[in-house]
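Heads up, there are several structures right after this.
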Structure I
Amino acid sequence: MGERRSPGTIQAHLRVAARFSSFQQHQGRPADIDQASPEDIRSFVDEASAQGDSIKGMLWSLHNYYRYSGSKRLHDYAQQLRRAAMETEKKHRATPKLSQLEGASAKAVAALLAEGIESTRHLLELAASSSERRRLARKHTIPPEGIEELAFFADLSRITDIKGKRSRFLIEAGIRTVAELRTWNPLELRQHLTRVARDSGRRPPTNAETEYWVQQSRKLPDVLTVD
C-alpha cells in the first residue's frame, strides 16, 4: 500500500478488531469479523456510541483493518460510515476561530478581531476577494501576506478534517484554496504531499484522506478569489 503505520496505531486497530470479534460472539455470530455483514458493523458502532466511545476512531480502525485483510466491501462500508459521522459532527461543530489557526500571524489575527472578524466563515464572507484583503491590510498597516494566509486557512478549513496543522501543511505544499485542491488527482496529491512531508518531518496523508479531500473539494463552491 506504500503507507506505514506506527506499532501503536497498528495495535489500536487490532484492539478494535478484537472488540468487534467479541461483540459478534456475544450476538451469536461468527467471531471471524471478515465474515461480518455491513449491518453487523452498524450494530457494533451503534452500541459503542451508546457507551460513549468515539465512532470516528472505531470506524477508522475498522476500515484500515479491512483494507489490509482485503475485504473491500466491508472496508468501503466502514469508510462510508466514518465519513457520514464526520459530516454530522461538522454540522454541529462551531466554525473555527482565526486565533485557533496554527502559525497564523498574531498581528493579522488581532487586526481582523478589531474589525469584528472572528471566525473563518466570517473572514470568507467579508474578505473573499483580493481587493477586500488588500483593504484590510492597508487599514491596519500590516503585511498583505498576513491577511492572505489567513484567507487560505479559512478556505481550506471548509474541508472536513483539514484544520490547523493540515491547513499549514497544504499551504506549505503550494495548495492554498479549495479550488486548487480540486485540480489534483488524489493519488498524485498523496505522492506530492508525501514528498513534502519527507522534507518537513510531517505525517503524510493516507490514500483515503486525499481521496476524501479531493472528493469534498469537488462539491464545494468557490468562495475565495486569488490574483
Structure II
Amino acid sequence: MPNGNKVVAGIDGCRAGWLCVTKDFSTGDIVARILRRIDDVLHLNQKPAVVAVDIPIGLTDAGPRCCDLEARAKLGRPRASSVFPAPIRSMLDATTYQQACQIGLCVDGKKLSRQAWAILSKIHEVDIFMRSNTTLQTWIYEVHPEVCFCVWNNNRAMQNSKKSSAGRTERENLVKPCYGQAYQAVQNSLPRGQYANDDLLDAFAAFWSAERILTNQNIVLPANPPTDSCGLRMEMVA
C-alpha cells in the first residue's frame, strides 16, 4: 500500500458532468463529487497520482482501435456489445448524428453507433484536454468499467446489463465487500438527479483500476498500445 500523500481517482461520465470517486491514502478517506468539466480534475485539493476515466482516449483516423477489439474479445457474449467502437477522429467535429454517420461512411464505410454519438461531446472534451498537455497520459488512463468488473471478478464478465436490477446486484457484490461503507456514504452525499447509480458503480470500477495502476497490478489492452495521429496512446487499462 502506498505511503504518504497519494490520491487516486476513478471517473465516469454522468448527466451533470463527471462523477469522480477519490481516495486519499494518507487518511484512507473515499469521497465522491461531481466535476462539471474533465479539466476540473486539475483543480482538486490534491492532484491525483492516478486517474482512471471511462472514456476513449486516442482515436484512429480510420478503422477500429485495437483496444476496443481486445476488450470485446475478453468480455465475450453478452457483455462484448457494451464496448462500442470509438469514433474516428474526423467525427469529433460533427454537429449532427447524420453528419457523423456520413463521415464514417466516407472514411470507413460504417456509421457511428448511437451509443458513441450520445457521448461524442464528452469524447471531444477529453480529447481537447488530453492534447493540451503531453504529460497528462502519464497519470490519466482510459478504462472501461465492464473490463474492470471482468478482471475484478477473476476474469469472468458480468452476465447482466448494468441497467437491470440483477446487473446492479452483480456489480454491487464486487463493490460492497471492498468499499461498502464508502459506497453507501457517497450515495447519501451526492446530489440527487445529477447521476444514475450505474454511473456510481462504473466510477467505483474505474477507481478500483486506478488503485491497481498505482500499485502496478494492472493489465493493458493491447500489451503494446499504438499511438494515434496526435500522439495519444490508444489503450485500455484495468
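Where a number appears in this text, it was derived from the coordinates with a stated rule and is not lab data. A quick note: this is a predicted structure, and the numbers were derived from the prediction, not measured. Cβ atoms are built from the backbone, for glycine too; each structure is taken alone.
In table form, for the structure just shown:
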read-out	value
Identity of the structure behind 1.3 (criterion: distance in nm of label points 7 Å out along Cα→Cβ at positions 29 and 45, calculated), options I, II	I
Among I, II, which structure scores highest (criterion: percent of Cα pairs over 24 Å apart)	I
Among I, II, structure where distance in nm of label points 7 Å out along Cα→Cβ at positions 53 and 213 as derived comes to 2.9	I
Source structure (of I, II) for FRET efficiency 1/(1 + (r/R0)^6) of positions 61 and 189 (r between Cβ atoms, R0 = 41 Å, to 0.05), computed value 0.95	I
Which entry (I, II) yields the derived value 1.7 for distance in nm of label points 7 Å out along Cα→Cβ at positions 37 and 69	I
Label whose coordinates, when helix-only ellipticity at 222 nm (-39500 (n - 2.57) for each DSSP H run of 4 or more, over all residues; to 500) is calculated, return -12000 (choices I, II)	II
Test item: relative contact order in percent (Cα under 8 Å, 6 or more apart) calculated as 30, pick one of I, II	II
